[in-house]
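Following this line, the structures themselves.
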Structure I
Amino acid sequence: MASRPTDVQVRPGVEADLDALTEIYNHYVRETAITFDTAPLAPRDRRPWLLSHPEDGPHRLMVATRPAPGSGGERILGYATSGPHRARPAYATSVETSVYLAPDAGRRGIGTLLYDALFKALSGEDLHRAFAGITQPNEASVRLHARFGFRYVGTFGEVGRKFGRYWDVAWYAKEL
């Protein structure tokens, strides 16, 4: 496992993070099949998503930051979320989780820091299960989820089409 960076802080996401979070997400939209969005989004399009993650409750947004050299500000390295698994009321005790990192922030323990903070924040909530859908192949994400106790529950074969081909999504579950 990568060593944990000591200058990285994890905090709840705020509206001022929207541009940076959208930039990170759009990298995955443009370059990978990790998300099934097929066109980059504008920050205004992502604003409802950001606002659906308050600082309390089962749907959270945690952001990893590092001081930005020479600016006095911070650079967002990635984020982790928990959101509704499905919209119907009986699903309220289940969440779907995800992690997105800036393209140059992988393999440094930042995803682990983010998930650690997210699951600590969720520990007092009335939640029963967390689910994660991982587009295949993605060994780094599979390892991260296994590290946090997710277990494989099944694969939806060829469930999404992007970049002219179909992709499988493996589903993982974690008891909360």
Structure II
Amino acid sequence: MIKLVEGQVTFEQLFKDNYAKLCYFATQLLNDAVVANDVVQETFIMYWNLKEEEKQKVGSVKGFLYQSVKNGCLNKLRREKIEQAYLQLQQTEPIEEAVALNLMIKSEVLSEINKILSSLPKGCQQVFKMGYLDGLKNQEIADVLGISINTVKTQKKRGLQLLRTRLNPDFFAITLMFLLK
């Protein structure tokens, strides 16, 4: 037990009188009793480690303790917010890489398809683009072009056959995956 100047409370008495109140205060700020207890203990340790001259400069010890606990809680909240942001960044990087890789593959596939499409007959080329690249249904293509639905089906089938003969077999599987999405 440390006795300060006569008429002042001991550190032990200061701790006993304020610990529970400060823990409650910190818990309300942090919503976590364990972390709140740590902050309050750190505050008392900080006060204990103050030099005598610094302790005398502190006007109200109770005010100092509450302000120190409040600041400690805010620091914990800021640190937690930074940690959460960092963890979110770490978790999104692989997803972004996968998305970028997917877009690169799709770009290469579409480039190959466009090269081959330019060599297809005009009607077949038009039906193929509308059906697979624009995502129109057979009936919609037939209505837009003024042709029968059977002609659309035939042209799409013919386009896929020409694509298959002109593409590397491995590349064709990837191409179909993108076209049929």
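Key figures
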| item | result |
| --- | --- |
| Computed -8000 for helix-only ellipticity at 222 nm (-39500 (n - 2.57) for each DSSP H run of 4 or more, over all residues; to 500) - originating structure among I, II | I |
| Which of I, II yields 1.00 [FRET efficiency 1/(1 + (r/R0)^6) of positions 82 and 130 (r between Cβ atoms, R0 = 35 Å, to 0.05), calculated] | I |
| Answer label among I, II for the case where percent of Cα pairs over 18 Å apart, calculated from the coordinates, equals 62 | I |
| Given 20 for relative contact order in percent (Cα under 8 Å, 6 or more apart), calculated: source structure among I, II | I |
| Kirkwood radius over Cα pairs in Å, for residues 50-137 alone derived as 19.4 - corresponding label from I, II | II |
| Value 6.0, calculated as distance in nm of label points 7 Å out along Cα→Cβ at positions 18 and 106, assigned to which of I, II | II |
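Taken together, the values in this text are just the output of simple stated rules run on the coordinates, not laboratory data. As the structure is a prediction and not an experimental result, all values here were calculated from the model. Cβ atoms are built from the backbone, for glycine too; each structure is taken alone.
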